[in-house]
Structure P
């Protein structure tokens, strides 16, 4: 039987790339989404038809504990217990500092941090019983020491997610590995949308590789971290940023 991977926020961007990378490597996939129903169902059909794996697309707000419970219960009934959890769902409500408000801050923390906590807590009992599990939290170099005032709430959430990673690794040891990946500037559709060439040059000039990263590169790192070859990698944060200046 294939191992089962649940990826939150998987309809587009990095999450979609992770879903495709794991599908091509023989994992059964659960695509979690909240608003992108058409994209999620299209991806589901693509993965089933192209890679001959089992796949579900499940709508759930990961910040809501009951919806997470319903998502996992449906996945377990249809496919089986989740072996791999990738906490990728995130929002970034970028705005000028003086235009931000506490409700937006709370919503960002709810999705980016509480969502990862909800999913990890729900996945853990079966992983513990099976004496196997891999949890990957998609953090950001914004949560290390690369900061932008327009998204200070996002930055704070990613720093909190890194802290959560360390605490979950200790709590879930020894059978469940919990690691975080901290991408830098990754060229997803939403990240590149509306940017002009001058801005892209300014951003890539900050990167030793002199280019932005590709979602598939993050996906490849996820695939490695959940493999047997990476079984001794636990409780760590791996940057994938091309040598982004200011994130050391």
Structure Q
């Protein structure tokens, strides 16, 4: 079972990662994609990938919340991390109008640059989007030969999901969507093709209700099987389908994606 999106490098897990990883493995998790968000944390993601080879699958990206703090050489640095980690994905990147005082123009320039880099290096891209679905669609359509891309913790509408699907999107579901008030998001996932659905924890964020594992007030990454079982029941598919989908999206199986 593969967690396609978490932040195991987050400082809140400092000093506890060995125990966390042991618990994740005991729960049946075989790998997790650890997503960097800025130049400062990319080295820690790389360190975890070296410490837990095959278990931590690194991804490096510039999150929209971090765009204002980027250096002038951020793109060259990102390319260097990706090139030194041939199996790494690009992420997380994206667009966000929910944050305070968003500079959407700057975000879009950074986002397009990362999509082009993912395409050039043949890497899957993990995308964050909050309240910026129109601009997201515009930017995706503006990129020729889009990379394989995942809309992580997808919380958009059914109509946006359908439009993104036509562009090649994959979608991941986080435990936060199991809360009762998130019924519309669950309805969207129930309507998606089951071969494009993945599961994530987004730990330490996006905790499910009444989880089997706790890490203080944070989401424990070993909650993935619990979330996956609920998602599989919602979508009417075996849990194994979610694992096969993750393998296909990440390029970890012989079966090639149709995108």
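Assorted remarks:
- A value of 0.75 for FRET efficiency 1/(1 + (r/R0)^6) of positions 98 and 210 (r between Cβ atoms, R0 = 41 Å, to 0.05), calculated from one of P, Q, originates in structure P.
- Taking volume of the Cα convex hull per residue in Å³, for residues 58-129 alone as the criterion, the top structure among P, Q is P, with the largest value.
- Distance in nm of label points 7 Å out along Cα→Cβ at positions 42 and 66 - structure with the largest value, from P, Q: P
Just so you know, all these numbers are worked out from the coordinates, no wet-lab data involved. These numbers were taken from a predicted model, which means no experiment stands behind them. Cβ atoms are built from the backbone, for glycine too; each structure is taken alone.
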